1. Taking Cα Rg over 2.2 N^0.38 Å as the criterion, which structure among P, Q has the greatest value?
2. Between P, Q, which one scores greatest on distance in nm of label points 7 Å out along Cα→Cβ at positions 34 and 314?
3. helix-only ellipticity at 222 nm (-39500 (n - 2.57) for each DSSP H run of 4 or more, over all residues; to 500) computed as -7500: which structure among P, Q?
4. Determine which structure produced the value 2.4 for distance in nm of label points 7 Å out along Cα→Cβ at positions 322 and 346, calculated from the coordinates; the candidates are P, Q.
5. Tell me which of P, Q gives -0.31, -0.38, -1.24 when you compute log10 I(q)/I(0) by the Debye sum over Cα atoms at q = 0.09, 0.10, 0.21 Å⁻¹, for residues 114-241 alone.
6. To which of P, Q does the computed value 0.50 (FRET efficiency 1/(1 + (r/R0)^6) of positions 218 and 234 (r between Cβ atoms, R0 = 30 Å, to 0.05)) belong?
Structure P
Amino acid sequence: MGLPLHAYIRRKIKDGADALLKFFFPMHLCHDPIPTESIHRILVIRLNYRIGNILFTTPLLRALEQRFPHATIDVLMGAAYPSSLIQGLPNVEKVFDFPRKLLKHPLQAYRYIRQLRTTHYDLILNPNSGSASDRGATWLAKGTYKLGFETATNWSPLTHAIEAPDGETHEALKALKLMQAFGNHSNDFPQRMDIALSAQERFNANVELKKRLALQGVTLEDGGIMIGIFRDARFEKKIETLWWSAWYEAMRTLHPNALFIDILSPEVTQPLNETVCTLNESNLRKLGGLLSQMDLFVCGDTGPMHLATASMVPTVALFKSSAPILYGTLGKQNLSLVIANRPPEEIATLVTTHLKRVVH
């Protein structure tokens, strides 16, 4: 089935605008490595409003921290609410958000852009060449070196560009290829997402979780395991409540002493049933800390799945429509399963097998 007419027209307009802008603003690229000794202040641009896409920047941010340990990193992102996820990274100094409402208020947008241009960066990175917003921000920001991917539609005035990764590369790892611009072609950089929860944050989360469970009349038995579940997801990625109920009953049979915690959301406000505990936390970094105290987290293809893996809790992601190779879990302690037409009981058995591998 082809695109709807309005989507087809919008794509053609975008393609035409990209071609026109690339004609007027051609890239003049240098293919020599960027001199690393001159990099002290870095700006990473990712104007996106989804949790997962913001977390996808963390492998790049940790790689930059490793490559430039004395540099400070600013991040320009879309929504403000995920900013806490990366503010805890050691080298991140400032996180700027660009609210969508600014697009409706040109004067405020102009003031915002002027503020952005007050800082001159040694290095500006655009890890997503497919975003017109990111290309525009890269164009407007002031920097000595501007680094991104070389594509047919990229009209940003880059000084250095790397060949775009292939279509089989995980979305969180694509940006790591930009590190080749500094003369490093190895894969020594962490191949996972990480929000760098501190020991103090984990301790506070442990205390807070016990307190919240106690208010529900629950304490974790010695030797018991704690399994978090999150049932919400966007559009076709969402798994039906009946499926979750059948899976939960199968898991209870396999793990009668396990404590199940249902993570609620603005769209899923009621617990799966009366036997599960519930948890609700709007601060994403605090939620990551709470998740880090669990033995396993099970969910669909959604932002909290990436938050869980970035918080280092073993995670099983259940995929209904999207591709795990691009959006799945990263790391040996995590697992991505395509549920397709597989019965919930079969998935419960596979989750149990994985749980035995990661919980000692």
Structure Q
Amino acid sequence: MAKLSIKNLHKTYDKKVTVLRDVNVEASDGEFVVLVGPSGCGKSTLLRSIAGLEEITSGDIFIGDKKVNNLAPADRDIAMVFQDYALYPHMTVRDNLAFGLKIRKTSESEIESRVQEASRMLEIGALLDRKPAQLSGGQRQRVAIGRAIVRKPSLFLFDEPLSNLDAQLRSQTRIELASLHEKVGSTVVYVTHDQVEAMTLADRIVVLNKGIVQQMGSPLELYQQPANTFVASFIGNPSMNFFEGELKREGNKKSFHLSNALTLDFTGAPTPPQPGRYTLGLRPESIKVLASGAGRESQGTVDFEPEALLLEPHGHEAHLVSLLAGKQVIIRSANPHRLKVMESAQRGDTLKCTIDRNELHWFESSEEGLRCQVDSK
């Protein structure tokens, strides 16, 4: 195992196109760090820079206590698992697993011991004499991971390793990866565009956009305390709802004006201390449809009444796409009483909704959209 330190890293192509800007990332011994962001954000370039497959423009990369800027990939003590598996088609699984060790002139007995250990760990012992063409996609991915494990490197690098698998197999392999990390205990840097992978696998997540680190923290921290509107919109599915408006204060009374026709009373709720223009963020589950049924009314003040457009059933929960003051709003619920109301709504119906005052996210009304400090006075 080894600590990874990336300090003030820049990557520019042809002195014109900057892909990574002043990137600072730390991964502790044994930590599972996931790099996420939209296509073109620089996450794969950063991973390839760590591996030595991309030459950095400036900055430093340390693996353990060793500065590796000028070291060849083979000398960095890393193992990389690619999206396309990169298995040798003419070799058996056994030979694919052993190939890197043979190049390093490892003894035959040690090679056999490591191959057997990896095959037991990944449950591919029955596949050792097959060739890649005889394997399913999931089996090929296990072999690719096994080839990395037998190396026993200081650092594992994964470049979207599950993106070629179907949904069920991806979910299964994700569980296996988490279990494998517990067993091996190595430091991992993992690139994905799938936030479910990021949230379930990571000890810490690094969110990148336009080559800049937007936030680094635990999955729960990023979900509950996003640093800006980009992180808030990228982490979470469905995405956070945003409302532009003006916060006003009159004595102890606080109100947020979304439009001429819609004002929310936030007296006593957490808000920025100063009045002005802000962006209010609401997670879909923070908007609650007021339900009635079996002689009971759900508790809650009606904050607004969006117009139902489309219901997306997910079995255990449902997502309702609605329209409020000309803006699309998504509501998410697993509550059976609220689900009943959502499911019975026809397109064009209005629904009475309330907002969870403990789940308000406030951001500056600017291009950066930075998170605001709040008070509850």
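No value in this document is a laboratory result; all are computed from the given coordinates. Since we're looking at a predicted model, the values are computed, not measured. Cβ atoms are built from the backbone, for glycine too; each structure is taken alone.
1. Sorting by Cα Rg over 2.2 N^0.38 Å in descending order puts Q first.
2. Largest one: structure P.
3. Working: P: -10500; Q: -7500.
Source structure for this number: Q.
4. P
5. Q
6. Of the structures listed, the value fits P.
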